[in-house]
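Structures incoming, each one as structure tokens.
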Structure P
Amino acid sequence: MASRLNEYQQPIGAALPDWRGARLPERVTLAGRYCRIEPIAVERHAAELFEAYRDAPDGRDWTYLSVGPFATLDAYRTHLTSAAQSRDPMHYAVIDLATGKAVGTFALMRIDAANGVIEVGHVTYSPRLKRTRIATEALALLMKYVFEDLGYRRFEWKCDALNEPSRAAALRYGFTFEGIFRQAIVTRGRNRDTAWHSIIDSEYPALRAAYARWLDPHNFDARGQQIETLASCIAKEASRPDRPLASG
């Protein structure tokens, strides 16, 4: 990308004369074909989420999170009460439309509206949500909200650098890996190096089309198995000259 030069012949970034900042996220409900995203409500979601998380055979899903696992519903309810009151992170529940029940949560966080940067984090999916169409559609709905409704320029995904499933998920969803921040934080009494991933607004149109293509019911056979992978959908949309997309 060609750089502009200032009066001192120094390269400077692209001008943004119309930039006025992004909007703060709100406690909205986002509906799709397979799922609905809604603000955390303790009385509505606590028991359903606790039940869904208990489908896991052990506590490994909580290893790279800052909380959990929770031994009792009361303990989880206390955690969810605090989460529901937070504005940053702002937590949402993912609802399976087939059952009407909450099957996981995530949050919008590290909200920097002035610079148009926001992160998806605290991703806590139960076994009922993992590796399903719902998991992909939930992120597609959130991405649409971030870029189209709120006007952000950059959408981030960060995780423990040792969390290989999370890093693989970020790449599958079309995020670009940007590097490792060494000794970024201390969590649970141990060091965490943080892997950074992002999607920027110019890449979003290709991803939006790829998600729609993958989520189309015709992309699944009678057994519910995908016909075309999300990676293939992203690659095809990215190859169009009018839809730039960085490589992961």
Structure Q
Amino acid sequence: MSQSPRHIAIIMDGNGRWATQRGLPRTAGHQRGVESVKRVVEAAVELGVEYLTLFGFSTENWSRPVDEVRELMRLLRMYLRAETAELHRNNIRLKVIGRREELEPDIVKMIEQAENLTANNTAITVMIALNYGGRQDILCAATNMARAMAEQGIEPTYEAAEEYLPQFLSTAGAPDPDILIRTSGERRISNFLLWQCAYSELFYCDTLWPDFSKADLEAAIVDFKARDRRFGGVKSEAK
């Protein structure tokens, strides 16, 4: 039987379907999804989770309709303005992972300010993946690792790469996710934390993200704790 998860990653899926089912524009679903983020962060703190990583916007999401992307960026700005001080008051550290080059300068500035303000907080680390792709994360890490190893005169062996590459991933310093949750009933990982989730337990639920609650998070944790994690071995191991 597994211990409680230290790190939970969530693919927040179903905002658009939630809105469509109610005859609302997709943007209404994204607005409700922001409320779910706040609710789940609070629940994760109460449940003793140390790291929570949320897939907010992928590198592929730029292909969505322009108006929808614009609304997502507006909601991101609103969240950073409204919630940064609250996160800090609640001792929550915020970190954003993903490529910032394509984000608007004002958003990048707000991200940096939020990260700096909350850098020393210890209740939980919330990582939001923005303009993030798992393959891109690995490629960027491998490129930076190769450059660093060359500068330090380290021979690029398999063993050396296996040791050093995780240090260059966007999640460096955090343990790999114990469990990956995807909402809305879809059953794929969609280019999210590909290296980090190599041995994560997968939990799929039919709940659409705007309806995801503390009870849903608790259900995933209960399911996780009942699993026998072997990490490729024969006997159960404590991670």
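To test your reading of the models, identify which of P, Q gives 0.10 for FRET efficiency 1/(1 + (r/R0)^6) of positions 13 and 149 (r between Cβ atoms, R0 = 25 Å, to 0.05) when calculated.
This value belongs to structure Q.
Comparing relative contact order in percent (Cα under 8 Å, 6 or more apart) across P, Q, which is largest?
Q
If helix-only ellipticity at 222 nm (-39500 (n - 2.57) for each DSSP H run of 4 or more, over all residues; to 500) is computed to be -8000, which of P, Q is the source?
P
We did not get these values from a lab; they are worked out from the coordinates using the rules stated. Quick caveat, the model's predicted, so the values are computed rather than measured. Cβ atoms are built from the backbone, for glycine too; each structure is taken alone.
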